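Derivation of every value follows stated rules applied to the coordinates shown; laboratory data play no part. Note that the structure is predicted; figures quoted are calculated from it, not measured. Cβ atoms are built from the backbone, for glycine too; each structure is taken alone.
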Structure 1
Amino acid sequence: METAQRVEHRMTDKGYVPVYTTRVVEQPWDAYSNTDHEVWGQLYRRQREILPGRACREFLEAQDAMGMSEDRIPRFSELNEILQRKTGWTLIGVEGLLPELTFFEHLAERRFPVTWWIRRPEQMDYIAEPDLFHDLFGHVPLLMNPVFADYMQAYGRGGVKAHALGGDALVHLTRLYWYTVEFGLIRQPEGLRIYGAGIVSSKGESIHCLESPAPNRIGFDLRRIMRTRYRIDTYQKTYFVIDSFEQLFEATRPDFAPIYRELAALPAIPAGARIEGDLVLHAGTGEGWVDDGDV
């Protein structure tokens, strides 16, 4: 493998321009600076202080079982020994954002791409693209859960198919990833809990998603999710709530091609809208009621 590079977005006179890379690299663990380890430690401590009582128990238990701690950036090789025994997944080092098809192909083969580099101290509260902390702290623990691990592989396979179909198939499938893997909530006996990586790796969103009265919290509905737009530059206006990881996995079983054709005739739904029939959930209890408001 070649020497790892740090690949980030470019700022131009037209604004933010993402930069994609396909290379798989060894994690240059010995090259991490003291500052890199300190950034990891600060972010780790901050999140683990606020996630108990907010994150789902499967996430917290898995993170502990993997031996993650604030002491140092974990080694991919050590985590892989644990992951492969548990669910057959492997972490691979990447330099930054991957093209969609490349990302799907890795997931379909139970390979999870992790950006090797971590944000700088001045990026503690926000970074434009996924870094090591987001990928490793946020995404990797739930790959220890057999059902969620299978869902991720099924999603990758679905992504390869959607890429071949063209049209708006990828738009709809991307929304599913966004509202589940990145920003999903789960209803557990003790109340609503977080499982989405974009939430558990963010202090502000971890609090906002459960405690703010502003966002919609809507019961899981595959077609509703695939129609709903999202924002990447602010806290989410809508969160979708699953009852279990089994429910999430079962949603990937149907052939999505007919669903894509069905949705092609329907308008997209704004990120913060509710439509008739939405099951809107209380943040504190997970209880719901049917909202009969229109967009």
Structure 2
Amino acid sequence: MAEQRPGPTSHVYFSQRLRLHYVDWGTAGAPPLLLVHGGRDHCRNWDWIAEALCEDYHIIAPDLRGHGDSQWMVGGGYRLTDYVYDIAQLLHQTKLTPTAIVSHSLGGMISLQYAGLYPENVTRLVAIEGLGWPPEKAAQRAAQPVEERMGEWIDDLRGLSGRAPKRYPSIEVAFARMQEANPHLNPEQARHLTVHGVNQNEDGTYSWKFDNYVREQSPYDIPTKAVEALWSRIACPTMLVRGTESWASDPNEDGRANHFRNAQVVNIEEAGHWVHHDKLAEFLGLVRDFLAD
């Protein structure tokens, strides 16, 4: 029988007085690899990737603020700039730079901005649908009158303030909801993501770990031109991954890939937004080859 490698160890670090959590897959002294999850997700969504790569890399994976086992904000603001600061603090405190990064969605947005701020700290970068909304939708949002955008933000926050975390009577019901949310997941994946993604409440029910306030986007974003300027500062080879069944647009076709010095775009068929789950073997092969180049 093959020896089963133990799972990761849990650690805590502090950023802006928040108690934040990350897991460490070990192999100290190997090249560092940071895995950054997306919105309403958690660090253990990377377990299949980490298990496959941890012999060759020293892997750490954080829970973003308001997610997983990291502390929630006091107040309702989850700004992209604060997430970037948290990642900067994690890498500063662990001294695991320069590092390769694999990231997804919100985690991709964070990682791309970090790599633009500190290009010397990133050796390779994979971003799964980490460019944000397609340009047309982003332009529509930017063109919204300020009073309309601010009004919507206030209304949305007010709504979230009265929204209690949904309670599921059992793990099985939460598991069924996970499968409904992403039909590409096989039962093993959906159960794993559910078990690591919920807390049990005092009454015996279960709720997702993430703070409902992470759903709300700040009414003010870094201007598109400024974000593109950060992308243009990224010095390392970059792979922009997209699932063809996702809402995300092709960065080659919409022109966003042109803002990178050294980026390749990979479109993966029969995959949605969670490419690393939907096409695990194909994605893992791409990442192995890309990191090894």
Structure 3
Amino acid sequence: MRTISLFSGAGGLDLGFVMAGHDIVWANDCYGDAVETYKKNIGDHIVNEDICNVDSKDIPPADIVIEGFPCQGFSVANMKRHTADERNELYKQLIRVIADKQPTYFLAENVKGILSLGGGAVFQMILDDFRSLGYEIDYRLLNAADYGVPQKRERVFIAGVRKDVRCRFDFPIPTHSIDPDENARPWVSVADAFRDIPDPDSPNNLPNHEYSKYKINFNGYLGHRVIDAAGSSPTVTGRGDDRGGVVVLPHPNNSRRMTCRELAAIQSFPLDYEFQGPRSSAYRQIANAVPPLLAYHVAKQFSEANIYA
């Protein structure tokens, strides 16, 4: 299906849709390094501009609008979050674009904390806004580890289906489980993710395979937690500015931080996906991305076969 992508970042969500066979016809982000990463790996159809300054007339028609709208104001990791945070207003740009383009479907992704912000009032307001545009709405809290990503990363996905089109959308059934059975494989481990990644201090030709020298102090806090190679990684996190790096996860050898390449593998990016900009920017782009493998499983659910009238 023809797809429009907003707040595309480095392209994690978009890559999943491409993997599922969809056609991204237009994308947008205002972070220069992420836009260059997107161009390097996915295509030149991305526009480097603040979405507030983009006229809907300049956006092509599409079947799906996808967006991982900025979440810093919603995140449970941000202890200063509040309902008046101006970053929370950016979802209104989604309202504008969806209202103007009227796609058959839309998909919005955000952090788990959006569910509880303002005692749940903010999330309810967002759902009501989407419904007012004429869409049937459903949402799920999905754990990336349940879909083959080597990381325990919970994210909220909101799916909309235009009411005048007889079609359906079903969220994907998990393919993996912490308690595997005949229907689900075991969670993918960090060791599995790193199987084809060489030591960064040895000669190699992997892109972005360098790491922050920021000291590790194992105290249980963000970025200072022991990583068990036999299990799934905790959630990959990143700072909200270009000075990033201090919350980069430690390598399971407990002697250094993960490289950008290793962190990208934890996010399920291919080994040849090349991030542009300095190391701190690459860390930030990776941490802010939707895991492509999780995006792929969700994207597969959007199919022309589901439109039955």
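Of note:
- When log10 I(q)/I(0) by the Debye sum over Cα atoms at q = 0.15, 0.19 Å⁻¹, for residues 168-247 alone is computed across structures 1, 2, 3, the figure -0.82, -1.08 traces back to 3.
- Origin of the value 9.8, where mean count of other Cβ atoms within 10 Å over residues 8-15 was derived from one of 1, 2, 3: 1
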